[in-house]
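The data blocks that follow each hold one structure.
Derivation of every value follows stated rules applied to the coordinates shown; laboratory data play no part. As the structure is a prediction and not an experimental result, all values here were calculated from the model. Cβ atoms are built from the backbone, for glycine too; each structure is taken alone.
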Structure I
Amino acid sequence: MIMRLGVNILNFGPHATPAALAGWARFAESTGFDFAMVSDHVAVAPDVAEQYPAPFYDPFTTLAWLAATTDRIGLGTTVAVLPYRHPLQLARITANLDRLSGGRLILGVGVGWARREYAALGVPFEQRGALADRYLDVLVESWTQDAVSYGGETVDPRPHPVQTPHPPIWVGGHAPGALRRVARFGDAWHPINVTPQWLRTEGLPALRKAAEEAGRPMPALAPRIRLDDVDRALRQAEEFAELGATHLLLDTYPGTPEQIRTPEQDQQTLAAFHARAA
């Protein structure tokens, strides 16, 4: 199986503590996984809390903490919701994080789904797609240029990231607008909980068409799947590899707070998967 394998670290819920988060990262690195990622919410409104209970640790602060406790693995977001943060702020945070980690950042991005969270932040939900596209333009410009114009001012975004031309951008989502965003900005497509069959017959053909229309090469494939049964996940992983996936992120969260397991239980399952996939 020629894919880089990653771990989705649960940065929320009853077992999320600084020690547990560091333990997750050390587990991923020592077991031989290639990267680890965390999810993003800023304002945990009731609709968010139904699925992702507090405490919810900020992804970028968490990744900075995990960068200091690891040496090798990539560190990323699955996914950072672009319209939640000012693009100049996000550009500085991510460039700093890439530099402080020695060039290990993977920036997974999307537009999110939580309408009440958007309301709490004062960001128009209906404009989230347009905002995301605009912010990605600013992000890439800030990562690669010494001067950026925004809001009528010219600012210096340095330091730049270590990775060149910039850290990899993984774009999530599978609606038509999301696929256009992947084709325009993405180094990889990062769909969540999709099947190999759907990718084969619908998802990848649609992305290929979007890439052709954008005049860019076909982005890489880096899906995230739920890991609850090792045998089933291994079969899926083989199919993703046959489809050309370069990365596979394994998510042990069952989907509801009532079913959440301890880190030790999840890590046992992940270790079993990794041992058999090697």
Structure II
Amino acid sequence: MTDLVQLLLSGMATGAIYALAALGFTLLWQASGTINFAQGEFVMLPAFMMLAFNTMGLPLLVSFAFTCAIAVLVLGWGFKRGIADPLLRFGMMPVVVATLGLSIAIRNGVRAGYSAEAHPFPSLFGDTLIRVAGVTVTSGDIGTLLAALLLVLGTQAWLSRTVTGRAMQAVAQNTESATVLGINVPRMVFYTFAINAVLACAAALLVTPTYLAKFDMGEGLATKAFFAAIIGGFNNSRGALLGGIIVGVSENLAAHYVSAAYKDAVALVIFMLVILFKPQGLLGQKIERKV
């Protein structure tokens, strides 16, 4: 029983990180119809930025703040103006191809320009062992879980309870109606890209101490985050949290009770089952289109 609880807690910690990246997928899709297949590299690149700042002697949280500012400019505004805005007018496929190319370019650029080796990354919460009722967990798992949940739920609360958040949701639901109501649509869409960049930085801060800073760390993360977004419901931001937790916990349970060789296949199996039996996702809503 104690093993099960430990597996659930560590799986939820990992799943909450998947949820952060998955939330970026859902926000961009809802606000602008963009699918960013470079999302994993949007997590990897801030990890190396923070590592560089930290190597220069800056504290980890200061490095995180500087990285967020750069990410909003480059991964938020730059990505929107350089790729999303010019290509979306031609449909979804050019954006998909462009983000796939961007993913490869960033990954190989970091490998060639920085290093191909894995680098240790400082943990914000440490690795102290905590024993409660026979269950042993690390302070890193607990801190990661709480921080990721706080970020996901805080983002959801901000979207639903603030004027700006409601305006962003109005843009996501109907751009034309939002324009008629006087909402600055381009600004709201930019806010979505900026939030995605900050969430990617937060995911990097939380996941890199475990997975190390390496040029290909975003490849697997992006795939699992995409699966999590589909499982939870691609048009529902709350679904990102549910999907992430399901993927993280299922991976842990499969690795422990079946075989570690099947750990990475679990997300794909769940994804396929959801697509077959509930294509809109567990919390998603059906969208009817007229032709």
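Match the computed value 35 of relative contact order in percent (Cα under 8 Å, 6 or more apart) to one of the structures I, II, and report its label. It was calculated from structure II.
Rg and Dmax of the Cα atoms in Å computed as 18.0, 56: which structure among I, II?
On the way: I: 18.0, 56; II: 18.9, 60.
Comparing all candidates, it corresponds to I.
Out of I, II, which one gives 21.9 for mean count of other Cβ atoms within 10 Å over residues 101-108 as computed from the coordinates?
Considering all the candidates, the number was obtained from I.
When you work out volume of the Cα convex hull per residue in Å³, for residues 149-196 alone for each of the structures I, II, which one comes out largest? Once volume of the Cα convex hull per residue in Å³, for residues 149-196 alone is worked out for each structure, I has the highest. The greatest value of distance in nm of label points 7 Å out along Cα→Cβ at positions 77 and 229 among structures I, II is that of I.
As an exercise: P(r) over Cα pairs in 5 Å bins from 0, in percent, for residues 125-268 alone, calculated from one structure in I, II, equals 2, 8, 13, 18, 19, 15, 10, 7, 4, 2, 1, 0. Which structure is it? Here the read-out was taken from II.
A value of -12500 for helix-only ellipticity at 222 nm (-39500 (n - 2.57) for each DSSP H run of 4 or more, over all residues; to 500), calculated from one of I, II, originates in structure I.
Comparing structures I, II by mean count of other Cβ atoms within 10 Å over residues 21-28, which one has the largest value?
Working: I: 21.1; II: 27.9.
By mean count of other Cβ atoms within 10 Å over residues 21-28, the leading structure of I, II is II.
When FRET efficiency 1/(1 + (r/R0)^6) of positions 29 and 45 (r between Cβ atoms, R0 = 25 Å, to 0.05) is calculated, the result is 0.75; to which of the structures I, II does this value belong? It traces back to II. Comparing distance in nm of label points 7 Å out along Cα→Cβ at positions 13 and 253 across structures I, II, the highest value is found for II.
When percent of Cα pairs over 14 Å apart, for residues 37-108 alone is calculated for each of the structures I, II, which structure yields the highest value? For this comparison of percent of Cα pairs over 14 Å apart, for residues 37-108 alone, the top structure is II.
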